[in-house]
Structure I
Amino acid sequence: MTSISQAPESGTLSTLARLLDKAERLVSSVAPPSLVQLVLRFALAVPFWKSGILKWDGFLHLSDTAVSLFTDEFMLHLPGGPYPFPAPAVMAFLSGCGEIIFPVLLVLGLGTRFAALGLLAMTLIVELTVPDGWPIHLTWAAMALAIIAGGPGRLSLDQLIRRRLGLAAP
């Protein structure tokens, strides 16, 4: 009986493994982790920013549409529901603030994991409000979780601050 290392095909398998390894290294060089983390931060920030901009008529002045959406349209789809939001003007204000502040923090890479956690919480609330939108909400949740798990990456203010303070990367 011949072992695999003694089999005539082992040279072919070894060559194939080396070729696959080279191909894999080439493909992975297209997407270095720091670039992937930056793109993830932007991709998650954009839809929330776009929604947040529509909620404001000026500095700290909510649009009438934003308040009426939380008053008349948006409902929490919980068991036995749907239920209206408590204090719709407050919810509209908090939502509008979160949809502006968290994306800016994400793009800058400042307090990145906390900003992603905030957008994950908002995504869960959006899912309870618009349950039919689960495919896109699942995508947002996956991006937020990836940012929370992987951090902001090297191209971020968080990383710059850590380097300046002499702190190790988490």
Structure II
Amino acid sequence: MERSVKRLMEDREKRREENIGKYIEQLCDESTPYRLRAAEALGGCADTRAVEPLIAALHDPENEVRWVAAQALGKLCDARAVEPLLPLLADPDRWVRRGTAWSLGEIGDPCAVEPLILLLTDSKKDVRIAVADALGKLHDARAVGPLTAALECEEEPEVRTAIRRALRDITGEMEF
């Protein structure tokens, strides 16, 4: 009985290894849906071998692939992704900017604070919300002043709520 369980576990690990290799290959497939599925799967695999291929996918011509790859890197929480993600904060596609902000918050590297602060004035409210959430996760005092200033001129209630939450996360104070 014990041998069969061990064999099942070995087979499972072998299939996992094969699947990761296939997903990495599919990141370069000509089919956008294959690249999307591959990036999404690699984000959930918790395997550091996925980091470099996902970083390469940040240059994909399809906005949606870049967005999913950025989010997948955030799920992996690997610091190697921070520098390659930073330029995507200026991507023309709002979903890419939003996913990148989220990922930088998940990874938690303080070098993302200043680039994120610049997006507090993004034209899209969902991006501003993601940026505020990311800054709150980073718990860096450098963001308090810019967040406070953004709160004073922000008109969207959802963004104001995200900014208040970020300020509470950073300062521990309840009133904003």
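Derivation of every value follows stated rules applied to the coordinates shown; laboratory data play no part. Predicted model only: the values in this text are computed from it and were never measured. Cβ atoms are built from the backbone, for glycine too; each structure is taken alone.
Data for the structure
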| quantity | calculated |
| --- | --- |
| Comparison of I, II by distance in nm of label points 7 Å out along Cα→Cβ at positions 37 and 69 - largest value held by | I |
| Rg/Rh (Cα atoms, Kirkwood Rh) from the coordinates reads 1.09; which among I, II | II |
| Computed 24 for relative contact order in percent (Cα under 8 Å, 6 or more apart) - originating structure among I, II | I |
